[in-house]
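Take a look at the structures listed below.
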Structure 1
Amino acid sequence: MINKIFFIILILLNFITNFSVSKSEIFIKAKVNNEIITNLDVKNEKKYLIALNPKLKNLADNKLERYAIDSIINEKVKKIEIEKFFEIFEDEVVISSVLKDLYSNIGISDLNEFTNYLINNGVNINQVKEKISIEIAWNEYIVKKFSYAIKIDENKIREKLDSIDKNNIVENFLLSEIIFALTSKDKLENKYKLIKNSIHDIGFEESAKIFSLSKSKSNGGNVGWVYKSQLSKKIADKIEKLEIGQFTDPIPTQGGFMILKVSDKKNEKFKIDRNKQLRNAINYEKNRQLTRYSTLQYKRIYNKAAINEF
């Protein structure tokens with residue numbers, strides 16, 4: 001009986017000791033307003049980033065940790081702001097579509113395979129769904145807040161399309177983008193150097209997933225094919241000088257900066273389907289304006305937030 005009691009005491013002591021050690025290993029890395037970010041959060045974020053961006057394995061750990069901390073801060077800043085106005089919930093239909101894009105980009109064919117892939121990398125599928133839900137909610141928040149300010153001049157777009165002769169050969173660019181803002185603690189030179197080094201280390205598309213504030217970030221910054229005529233003269237002048245694979249210096253936009261990469265280019269006859277071209281041009285302009293407002297709003301709330309790192 002005494003031996004049995006002694007054995008139980010040993011087990012309890014061992015449990016208490018392990019619990020104390022485990023507890024002491026968890027510490028605060030940063031705070032966003034009243035929400036804390038622990039080293040465990042950062043560790044999990046690193047696993048998540050590597051799972052969806054396998055090239056990040058090649059980075060030095062200090063760089064990866066920096067990306068992970070910035071990623072969590074970015075997410076918390078958005079989440080805190082969104083929850084002032086409405087509850088974030090999981091829209092399974094939209095989430096399924098985004099998940100498909102995510103796993104397709106890393107060469108996985110279905111959700112079950114992706115779920116197993118995440119488990120093998122120490123990531124839970126629910127963690128990914130939560131992150132997607134926050135991004136979806138942020139986009140909805142921006143649309144609700146700024147839809148009144150979106151100005152689309154359809155007549156001007158029609159006139160521009162009508163000015164292109166149907167027999168004209170027009171330039172067409174396959175573009176990717178990184179949209180970023182400077183916070184109160186940033187300098188453009190340093191921020192661009194950080195992004196440029198990342199592009200060198202892991203590529204433009206993977207860097208877009210880390211740094212871009214645009215909706216296109218989940219798809220590696222892919223904008224798609226864009227006619228030169230759809231672009232402003234300032235942007236068109238910059239990208240037509242680039243070779244395939246090259247990217248621009250930061251281009252000032254309202255509230256932030258944009259880096260554009262030319263992934264491909266071609267000359268083709270302008271397609272005669274005016275209605276389709278009109279819809280494409282309107283959608284492009286609408287997304288451009290929403291991205292601008294998203295960047296502006298993120299910059300505002302980031303600068304107002306109490307962000308501290310330890």
Structure 2
Amino acid sequence: MMRFVTILFFLFHAVCALAQTEEGLRTLNGTELYVKTVGTGSTIVIVHGGPGMNHTYFIPHLNALSQHHQVVYYDQRASGKSSISEAISLEAFVADLEALRVSLGKEKIYLLAHSWGAIPAVSYAIAHPDRIEGIIFCNAVPLSKEYDGAMRQTQTDRTTGADSTDRSILIGSPNFKAGKSSAYKKLLLLSFRHSFYKEANFNKLDFDLPDNYPDASKALYTGLGKELSAYDYYESLRSFSFPVLVLHGQVDAIPLSASQRLADQVPNATLEVFKKSGHFIFIEENTKFTSIVKRFINK
């Protein structure tokens with residue numbers, strides 16, 4: 001009897017989870033964006049890295065957050081399942097986020113921005129500070145170009161002869177030359193090989209790339225190239241009145257000093273360092289990550 005009750009319990013919660021999940025393309029700000037919402041409660045919009053990555057590398061690692069909150073994944077324009085738009089700029093990315101918020105029917109939202117996702121997240125917060133409940137920066141890229149040299153040096157120091165050989169073989173392969181997304185995925189994965197505290201955790205990183213990835217990537221870097229060549233958002237952080245959580249992986253190629261500077265510039269910010277993580281703390285220290293994010297939102 002007890003076993004039967006247990007089975008019913010898990011079936012009930014599985015059905016509830018399915019009922020709280022919606023996904024598909026939405027026409028937002030003049031383009032089609034893929035959106036997936038999971039769970040109910042405070043809304044956390046996930047801003048993925050890149051440019052050109054997509055929401056899939058967060059799954060299943062953010063599943064625990066959706067047990068108590070509404071987690072909203074979306075693929076940025078010209079990324080993942082979203083359309084390649086002719087209008088690609090940070091201004092368009094900001095407008096996309098605002099259109100997404102409106103479509104969700106939320107007065108305010110939390111943003112969880114990973115890696116490069118910090119750039120559109122900060123840009124949105126500058127434009128719409130009254131629509132932000134709080135921001136979680138997860139392994140945020142530096143918000144100015146002054147750290148580029150240090151990051152390149154760290155990556156160079158970690159690159160082995162085998163890495164260089166594997167990269168050359170991939171770039172010279174027929175699939176890569178033919179623009180196959182499977183070859184581009186292998187190349188991207190190779191670039192993250194040394195982004196983990198434990199080498200074995202690299203095997204937990206996975207993502208999907210669309211068939212149009214080469215064209216989408218070209219459109220993104222053409223559209224954003226000028227804006228990404230020079231920027232500095234640190235001074236703008238002083239105006240943020242909402243709470244900010246900065247999460248940093250100790251062995252990330254991104255310097256801890258960049259995350260510390262981010263936290264220091266925001267009046268109401270907290271920095272948490274994950275000593276056994278690299279660039280993907282939600283993979284390597286998932287329990288700690290989930291606990292800290294929940295505490296931040298629920299306080």
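Source structure of the calculated read-out (P(r) over Cα pairs in 20 Å bins from 0, in percent, 32, 59, 8, 0) within 1, 2: 2. As an exercise: helix-only ellipticity at 222 nm (-39500 (n - 2.57) for each DSSP H run of 4 or more, over all residues; to 500), calculated from one structure in 1, 2, equals -18500. Which structure is it? Structure 1 accounts for this read-out. Largest in mean count of other Cβ atoms within 10 Å over residues 27-34 among the labelled structures 1, 2 is structure 2.
Work out the source of 22 here, i.e. which of 1, 2 gives that when relative contact order in percent (Cα under 8 Å, 6 or more apart) is computed. Please report the intermediate quantities before stating the final value.
Details: 1: 22; 2: 19.
Corresponding structure: 1.
Match the computed value -0.43, -1.00 of log10 I(q)/I(0) by the Debye sum over Cα atoms at q = 0.14, 0.30 Å⁻¹, for residues 235-274 alone to one of the structures 1, 2, and report its label.
Details: 1: -0.43, -1.00; 2: -0.28, -0.98.
This value belongs to structure 1.
Laboratory data are not the source of any read-out in this text; all were calculated from the coordinates shown. In this text the structure is predicted, and so the values were computed from the model without any measurement. Cβ atoms are built from the backbone, for glycine too; each structure is taken alone.
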